[in-house]
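J.: Have a look at these structures, which come just after this line.
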Structure I
Amino acid sequence: MQTVIITGGTGMVGQALTNTLIEKGYHVIVLSRTPKVSSRLHLSYAVWDIEKSYVQPEAIAAADIIVHLAGESVASKRWTKKRKQAILDSRIKSSALLVKVIKENSNHIHTVISASAIGWYGPDNEKSLLEGFDESDPFDPSYLGRTCKLWEEGMQPIAALGIRLVTLRIGIVLNKRGGALAEFIKPAKFGLATILGTGKQIVSWIHQQDLCNLIIYALENKSVSGVYNAVAPQPVYNKTLALTVASTINKYYLPIYVPSFVLKIVLGEMSIEVLKSAKVSSNKIQKAGFMFEFPNLSTALSNLL
């Protein structure tokens, strides 16, 4: 039985991944500032404290694989200067800590899967609208683009240690209990389909279970190495997402457009990402052999809703 350390294991994706890994026969260690005693078989907790630059050495010694998901939520609060710094620091400092403890502690870790985000890419251009952004495309000089670049660079020393490093640029994760989908579900329950801006911006998404499966595929297949986009094969317009959610929940619904200027007032700088169109390609991970369980929006929403 292989042991997987998960950072960010108490988050939405981390909890789902923990359950999937245990079902597949892995032992999971969740790193936490306030670890608890687990009553579940094959699940345990260990201490880590980013500010104190500490990870419980027994956890590092026991691990075969690390899945690094830790990071402050990008969309949960308005982007003040303080909030933007917290988002950046949570990624850079946690990555630096993992590199440090792997270098300093005896271990047999052979694979590290590290999260990044499709915020790496800028708004769509002529090329991306035809083919989708691929992993060779440069980072966007926006706040999120620079954050993703520093995030990914922070994990690169792992590869220099001879450990297989896989970086996943994750799209909008669909989960009915949280994240972006929950924001579409709330008005849909009242018969409203809320379309953001023009609704013509392309949303590159992924079903949460597909993301968990993709992470496990990456950790189990030694040929998978480097950067991959973690997005479903069929991105959709924001309008399509809103209408499909509403029609799945309610037979009758009313489309409501939220003007761009309103979003800019309410969300501030974060509105740039909400209104940005980014068509991202999944071709590389599919060519590596991964098969999506939920490749299109209708099958994904049928499952989730």
Structure II
Amino acid sequence: MRAIVTGGAGFIGSHLVDRLLADGAEILVVDNFDAFYPRAIKEANLAGAMTHPGCRVAERDIRNGAESRELVEEFRPDVIVHLAARAGVRPSIEDPGLYADVNVTATARWMEAACRIEPRPRFVYASSSSVYGDRPDAPFRETDPVDHPISPYAATKKACELLAYTFHHLHGLPVTGLRFFTAYGPRNRPDLAIARFTRMIEHGEPVPMFGDGTTRRDYTYVGDIVDGIVRAVDRCKSHHLYNLGHSDPVELRDLIAAIGSALGKEPIIRRMPEQPGDVRQTFADISRARAELGYEPKTPMSEGLARFVAWYRASARA
């Protein structure tokens, strides 16, 4: 199999690249090594993959339609896994235009590029649990209405889902969207909660706890997310949408305590007001992914956090 992975130097992307290479695929990683976090981190993420003869990297801006078409026409992939995006709920409130450009316009251009070759490659793309908005009812199902996103980031992900159906309808593009619920594990982006809290607790700094600590997230170990992506790649046809989560939400205060336990240190809590754009909960109903993909997350949080802490302490970030 020949696969293009956009955002392949990132957290989830680099783990997917490693898995696909181990499965015998030939990979073209497309990444612009954006300064959202240090380039050296992304280079370290790909260090192992770059020693593999089946992997090469194209440093490109995914918004450049001409370059995207050129890469697709030259590489002739069997599948495009489009993970590249501008991430982060709170930063999207500050610069919504940039998020629309990177997340929506670029996705349209990659789908357009995919439709220019025959046979049509499978197209698997990253959506987000944020599309469900701030809602008290749970768990969240793919059939639920998602018409009230509360951040520009969430709105861009909903827009990409609409584009995916349109390209399938007009051009027969086989397309699968994956709504990721909060992924964590080795190589976690440094701006995400688990990485930030780990760093703070390790160094004895106060951990900001927004609200009363009862907000909860469906934290999902990256290895389980990657297994779901691979299953979606293998079964991508027609038009589909799946939740990929653990289906076992954890409250913020319990998460902080669990990280402290994994580190063997007592967290210092600094209480903060709730943040705009944050939702009270995420909770994935994974029955569709379980039935149609055979997806079954296996990593409990205690084990996942232990693996993350071991990686963190072994890395230069500690």
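J.: Compute mean count of other Cβ atoms within 10 Å over residues 145-152 for each of I, II and report the one that scores greatest. Present the calculation step by step, with values, prior to reporting the outcome.
T.: On the way: I: 19.4; II: 16.6.
With respect to mean count of other Cβ atoms within 10 Å over residues 145-152, the highest-scoring structure among I, II is I.
J.: Let me ask something additional. Upon calculation of log10 I(q)/I(0) by the Debye sum over Cα atoms at q = 0.10, 0.11, 0.14, 0.16 Å⁻¹, for residues 81-216 alone from the atomic coordinates, which of the structures I, II produces -0.41, -0.49, -0.75, -0.93?
T.: Answer for the origin of the read-out: II.
J.: Of the structures labelled I, II, which one yields 20.9 when mean count of other Cβ atoms within 10 Å over residues 105-112 is computed from its coordinates?
T.: Here the read-out was taken from II.
J.: For distance in nm of label points 7 Å out along Cα→Cβ at positions 33 and 249, which structure out of I, II has the highest calculated value? Mind showing how you got there, number by number?
T.: Numbers: I: 3.2; II: 4.0.
Top value of distance in nm of label points 7 Å out along Cα→Cβ at positions 33 and 249, among I, II, belongs to structure II.
Each reported figure results from applying straightforward, stated rules to the coordinates on display, with no laboratory input. Not measured: the values here are computed from a predicted model. Cβ atoms are built from the backbone, for glycine too; each structure is taken alone.
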